[in-house]
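Peer 1: What follows are several structures.
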Structure P
Amino acid sequence: MNVVFGVDIGGSGIKGAPVDLVRGDLAQPRHKVLTPHPAVPDGVADRVAEVVTHFGWSGPVGVTFPGVVTAGVTRTAANVDDSWIDVDAAKLLAERLGGLPVTVLNDADAAGIAEMAFGAGRGRNGTVLMLTLGTGIGSALFVDGRLVPNTELGHLELHGHEAERRASTKAKEDADLGWHHWARRVQKYLAHLEMLFSPELFIIGGGVSRKAEKFLPLIKDIRAEIVPAELQNNAGIVGAAMTAAGPR
């Protein structure tokens, strides 16, 4: 099974595409729809079905979710409606997709899985920490290539605030921050994470990774190597499809 479908649920958009698991890239251009507001389970499930049926897909589907996921059940609900808490998301989505097999996992974990296999983390051992900067901040922690799932380090307290309320790209936009000011916030966040986990490598993902040259050179005094995600904003889709495919 060299092509599997991946869907990435975000706070503002839901996007998906078939994924070529040999190349670690989209097999077709992705299709994106807006996340409904409020982002309640039934509404989001309808949009996921819209993305999948756009391709006429019939087969396994991997889906990312912005929160903690254990055994297909969503335990927290970051940047979507609180009614997602304790929902059997895998069952709900499988029903909405006409019985297709569905695997659900944390969104940043999915992005990290893809980057470790096909992107900036390929071949890297030791402690690697991927961060997805977007509506919130997602995190994926790897030790010698093994994922520590559901870390959700965007919710750490930083100077009296939840970190993602200070250093996400949404925080940048909401406060109309320039690159220098925002980079200082990201630097303080990375320094806090470095104190806690001592990673050898930070991978910075999310949509803002396309503009890495505007802010990564401004981040100073971090011992770990800091690199942009190579799969950029497609990493979640690729990682979701990889997880749905199972071990290869």
Structure Q
Amino acid sequence: MSSDVPVDPTITDVFRQMSALVYAGADSGSIHQALVDAAARLVEGCTRASLLVRTRDRFVTAASTDDIARRIDQIELEVGEGPCVDAIVEEAYQHDADLTDGTTPWPRFAERIVAETPVRSAIGYRLLLDGDKVGALNLFADVPGGLTAKSADTGAVIASFASVALMAIRAREEAASLRQGLSSNREIGKAVGLLMAAHHISGEEAFELLRNTSQELNMKLAHVASQVIEGQESQFTSHHGA
């Protein structure tokens, strides 16, 4: 990517809109979709785009502009080669301006893409999350030579923004998970206390009772705890109301 890429005011405007989406708490699916839609709209020659992300050691298409882009991700994973796969591994973005000219570094990928889809040009960008390789932003054009060096530069700017957006999503999800965990721990602690008082047992025995009940009923421990709390509180209410 050249260091003196002019920042298109249209790109700045789209980034502003997407930033608002991220920080307004939009769900990750909406943000992923906004990223691929922006790439297809802003990158010269780009006909379609997809976002491939790693989830629990497997790659999934998190968003795509259409079924063809989604299908290309699938083909790439099936053959184990292509711009998106290489982008995940390599530092630099992967660009093949013309998949039909016989010089592609991914012959099996190119053969399938040319035979099964209208796509003739592709670029893959690695997306980072706290230094980890987590996926790729993939751009496709239906015209040989459709994605040029200029297209690649613009796409690199969008890919950088996509990495930042994904980091923001993860930070938000981790915060929500932490809040949920703290809430669950409070519920469990309260239930243990109630069981100790009701049955005159130790804290360890009360927790063991909760855990055994959780396993027997195939319910989450926090859910069993909330049921115990509701049961004890309703007994307390009915006893005092009598």
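Each reported figure results from applying straightforward, stated rules to the coordinates on display, with no laboratory input. If you're wondering where the values come from, they're calculated on a predicted model, not measured in any experiment. Cβ atoms are built from the backbone, for glycine too; each structure is taken alone.
Peer 1: One of P, Q was used to compute helix-only ellipticity at 222 nm (-39500 (n - 2.57) for each DSSP H run of 4 or more, over all residues; to 500), and the result was -9000. Which label is that? Show your work: numbers first, answer last.
Peer 2: Values: P: -9000; Q: -20500.
Checking each candidate, the match is P.
Peer 1: Separate question: Comparing distance in nm of label points 7 Å out along Cα→Cβ at positions 93 and 197 across structures P, Q, which is largest?
Peer 2: Details: P: 2.2; Q: 6.2.
When distance in nm of label points 7 Å out along Cα→Cβ at positions 93 and 197 is calculated for P, Q, structure Q comes out on top.
Peer 1: When percent of Cα pairs over 23 Å apart is compared over structures P, Q, which one is greatest? Walk me through the numbers before you get to the answer.
Peer 2: Values: P: 45; Q: 58.
Biggest value here belongs to Q.
Peer 1: Hey, relative contact order in percent (Cα under 8 Å, 6 or more apart) derived from one of P, Q reads 22; which structure?
Peer 2: The structure behind it is P.
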